[in-house]
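What follows are several structures.
Readers should treat all values here as calculations from the given coordinates under stated rules, not as data from a laboratory. Fair warning: this is a prediction, and the values are worked out from it, not measured in the lab. Cβ atoms are built from the backbone, for glycine too; each structure is taken alone.
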Structure 1
Amino acid sequence: MIKVGLTGGIGSGKTTVANFFSELGMPVYNADIEAKRIMNSSTLVKKKLIAAFGEEAYINGKLNSSFLASIVFNDKSKLEIINSIIHPEVGKDFLSWVKKQEAPYVIEESAILFENDLIGHFDYIITVTAPVEVRINRIIKRDQSSKDEILLRMSSQWDDKKKIELSDYIIHNIELNDTKKQVHKLHKKLLKKSNK
């Protein structure tokens, strides 16, 4: 079974692209959603996060996301700490999820696939891109974040140029119908590769 990594900067439209693959019947593992689930359910992860960031990391046993985000997006070393706690657990979870799938290929959607040096875990990498202004406007609409907050989050991710150089496939997500066509085309290519 082929393992495909799907990535792209904040606001690029990774989830939209992932949903198109889902509609084609391909299993998609969303690393962000699963990381939050693990942070809320794993006692080991809870212990480590409280040790690293203090009791405030959880409120009534539930992850205090806004508190952690305010720390890690302002401090690269803190971001590295949280990633070193969460990502090995997400990696293990992904592999056990893969074993349960029966599709020709599976996709892991992850915003920080390159930043966390996960490129070696996949047979192919797809990067979703969109112009920076388009991305900023999407995030403002979606999260009501300020432009400064968005730029700060963008600065913690690699830029598109760097990602594109290391990717096998690029999807330019500007116009939805066109994006869908690109996904269908790529789906056929991946099916062919999985049959070899």
Structure 2
Amino acid sequence: MVGIAGTFVVNAGIFERWKVYDNFLTDLSDLCGILQYRTNHVFTLDQAALANVHAKMVADEAAWLEHLLPEDTERLSHLKLAAIFIDAMTKFCPIKVGDGLPPSGVGSYQDGGSEQFDPPAQMPAHERRKFVDGETHMVAWLIGYHICQWFEINRTDRIDPYVSRTTDEFEIDLVSGLFSGKVSAQAMHLVLKALFLRD
């Protein structure tokens, strides 16, 4: 399982922050820089496509609150918001990954925030290949899972401790499913819920 923990700052307000397009653009740009640094591949972010992703995320969150959930629901869980994010990303595919080295000096691993990190390790070859093959679908899954993982590790309303249940094989199968175009946001929510289900 590919990881970006330790280089991408997640906190409880991330989805609220992403309601502002400029914040969403900044974070996705920074993440592309992190992944470019770790993979030595070129990550290109299409800002017009990302604007469409953002618009869909905002609209889908409102639609879920209005049509899919009980009337008294005031906000969506991190699992639902991550599912909406993954779905929107895979509909508009704003990230392309080039199979080659980035230009010299490009690919900062810092996310632009106040927290600074040691340079992350380069990914092994089999992990780097996943980004060339999976592009937006792989990046969307990785970010969505990483955000959910942060929330689940920090939950105080569960008896059982958080234990990761993902494997490389699961990750490949999931990204392949996303490529099919037949995985809805609702289906993605159920996948995430099952992965993090515990007493």
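Brief remarks on what is shown
- Identity of the structure behind 3.1 (criterion: distance in nm of label points 7 Å out along Cα→Cβ at positions 23 and 71, calculated), options 1, 2: 2
- Relative contact order in percent (Cα under 8 Å, 6 or more apart) - highest-scoring structure of 1, 2: 1
- Taking distance in nm of label points 7 Å out along Cα→Cβ at positions 63 and 159 as the measure, the highest value among 1, 2 is held by 2.
- Among 1, 2, structure where distance in nm of label points 7 Å out along Cα→Cβ at positions 135 and 167 as derived comes to 1.0: 1
- Highest-scoring entry among 1, 2, by Kirkwood radius over Cα pairs in Å, for residues 55-94 alone, is 1.
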